[in-house]
Structure 1
Amino acid sequence: MTYGVDHFDGLAETYEMHRPGYPASAFQSLLADLRCPAKVAVDVGAGTGNSTNALRQAFGPEWRYIAIEPGRDMRRVLMRRFAMEADVHVADATAEDMKLPAGFAALIVACTAFHWFDTPRFYAEAERVLAPGGVLAMIRNRRKPIAVIQAFDRYIEAHSSEAPDLARREARKEPAVRDLARLPSFMTARSHTYAWATEMSARGLIDLYLTRSTMWGVVRRIGLSRVTADLTAICSKLGVSETPIWIDWETTTKWARKRAD
């Protein structure tokens with residue numbers, strides 16, 4: 001997880017404000033599959049805590065939460081966000097080395113962070129840290145395509161120096177259920193998708209896209225003022241004004257339970 005750690009430097013405040021959270025149902029479905037008494041949940045790649053906040057709302061105050069984030073800027077906002085919450089501990093660690101005891105957690109979850117991980121090392125570390133009967137889950141938000149979102153995505157492809165890697169990175173944002181089912185110490189691999197929606201203005205949509213590491217790579221190449229002007233022009237051309245529009249989302253949860261024997 002050392003790769004990509006600095007991709008969000010300088011973006012943490014914007015990330016906290018404009019990245020969406022996750023529906024509680026995406027986490028609540030995991031509770032029914034747990035088969036261990038521990039009430040410790042680990043949020044790996046927690047960013048500024050949007051996922052940790054949603055996890056807490058879904059699981060409740062009787063749980064203890066470990067929010068792991070290796071990025072210094074992200075972790076600064078994460079620590080500030082939960083400074084007064086005794087049930088949340090923020091850790092400077094990685095998906096591949098969580099710095100937690102063996103058999104410590106009932107749940108390990110990664111929310112829109114899986115593509116940054118060294119997958120084999122992450123799986124091995126998750127197996128070590130999870131208690132028998134605990135659950136490993138990957139959750140991902142995906143915007144359903146509308147004209148303005150498709151235009152923004154084409155803009156990134158046209159201007160990004162990482163263009164050849166974009167499709168490959170997109171494909172890695174979540175594991176296949178069959179891959180989870182093949183993990184030797186896990187069982188009952190499952191997947192479920194939840195639909196929801198948010199209202200967003202043109203400015204809000206631009207701000208959301210400016211939290212993407214691929215878009216920030218474009219900003220570094222051609223400048224924030226040009227990128228903002230270009231995206232504003234795209235919105236104007238497509239008739240997206242400051243009047244909010246509905247953005248439809250799909251949140252997919254994929255999970256497997258560690259064997260209890």
Structure 2
Amino acid sequence: MNFSKKLLAACILLALSINLFAKEQKELLFYIGITMVKPIDELAKNFEKMHNCKIKILQGGSKDLYDSLKMSQVGDLYFPGSLSYRKENLKEGLLLEGVFVGFNKMALVVKKGNPKNIKASLDELTRQDLRVVLGNASSGSVGNATKKILSRYGNFQEAMLNAIFLSPDSRTLTHSLIKDDADIILNWYATAFWDNNSKLVEPLILSEKDAPKAMLVLNLLQTSKHKELVRLFMQYASSKEGQEVFYKYGFLDDEDRKNFDKISF
């Protein structure tokens with residue numbers, strides 16, 4: 001066999017092996033609430049290398065995502081911004097077992113340096129001299145959490161009437177501050193540390209009494225065709241390595257990590 005024929009044979013074998021690899025590579029579809037995209041994206045990239053698979057992430061408001069997966073009946077994992085979405089929809093049968101990975105907590109977020117001298121109090125959301133933007137409870141977890149927190153506090157209606165507009169998700173809320181459309185927002189704490197956000201905005205920590213933490217749980221979907229692979233991802237996300245990633249993005253603190261194995265839902 002001359003050199004050109006050997007080269008052709010090698011190319012054919014390479015093409016066949018690449019084609020075989022492509023056929024064997026499984027694809028997963030994850031529905032992820034916008035606030036948690038950063039840690040999931042990092043974990044997904046690691047997982048893809050370990051298990052020869054491809055993970056596609058569909059991001060959006062938690063309610064919108066659930067409505068989408070319910071209508072399409074396609075997907076492998078659902079990760080909303082609050083445990084309430086699991087509790088409310090569990091009876092429909094689309095959500096199977098869940099795995100705890102961290103907490104979402106709400107904070108008032110203002111421009112870097114807090115030029116308006118805003119206090120860490122929910123009363124600030126009713127100040128008429130401030131441009132207030134709040135989450136829409138009908139589209140995402142941040143709006144749902146806003147409604148619960150302010151209703152418990154007693155100023156939900158007043159704060160809603162004082163808002164200049166409602167935002168569909170946490171990313172749009174932060175952008176309203178960055179674009180100078182707002183002076184104050186009520187948003188997930190972790191969003192203040194996305195990318196370059198920490199250079200432009202800062203969180204004002206609310207008391208645990210006024211803003212209880214929301215548990216974050218990964219949910220295996222009944223529609224998944226690769227359930228065992230998804231279970232491996234869920235185990236990885238809740239492992240020590242996964243905990244480090246969620247800690248880095250503000251979804252776990254030192255106390256949470258110390259008690260991680262004791263937390264149940």
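No lab work stands behind these numbers, since they all come straight from the coordinates. None of these values were measured; they are calculated from a predicted model. Cβ atoms are built from the backbone, for glycine too; each structure is taken alone.
Odds and ends about this structure:
- Origin of the derived value 13.4 (mean projected area of the Cα convex hull in nm²; candidates 1, 2): 1
- Test item: relative contact order in percent (Cα under 8 Å, 6 or more apart) calculated as 24, pick one of 1, 2: 1
- Which of 1, 2 yields 17.2 [mean count of other Cβ atoms within 10 Å over residues 117-124, calculated]: 1
- Comparison of 1, 2 - label where distance in nm of label points 7 Å out along Cα→Cβ at positions 53 and 237 is highest: 1
- Computed 0.85 for FRET efficiency 1/(1 + (r/R0)^6) of positions 61 and 229 (r between Cβ atoms, R0 = 35 Å, to 0.05) - originating structure among 1, 2: 2
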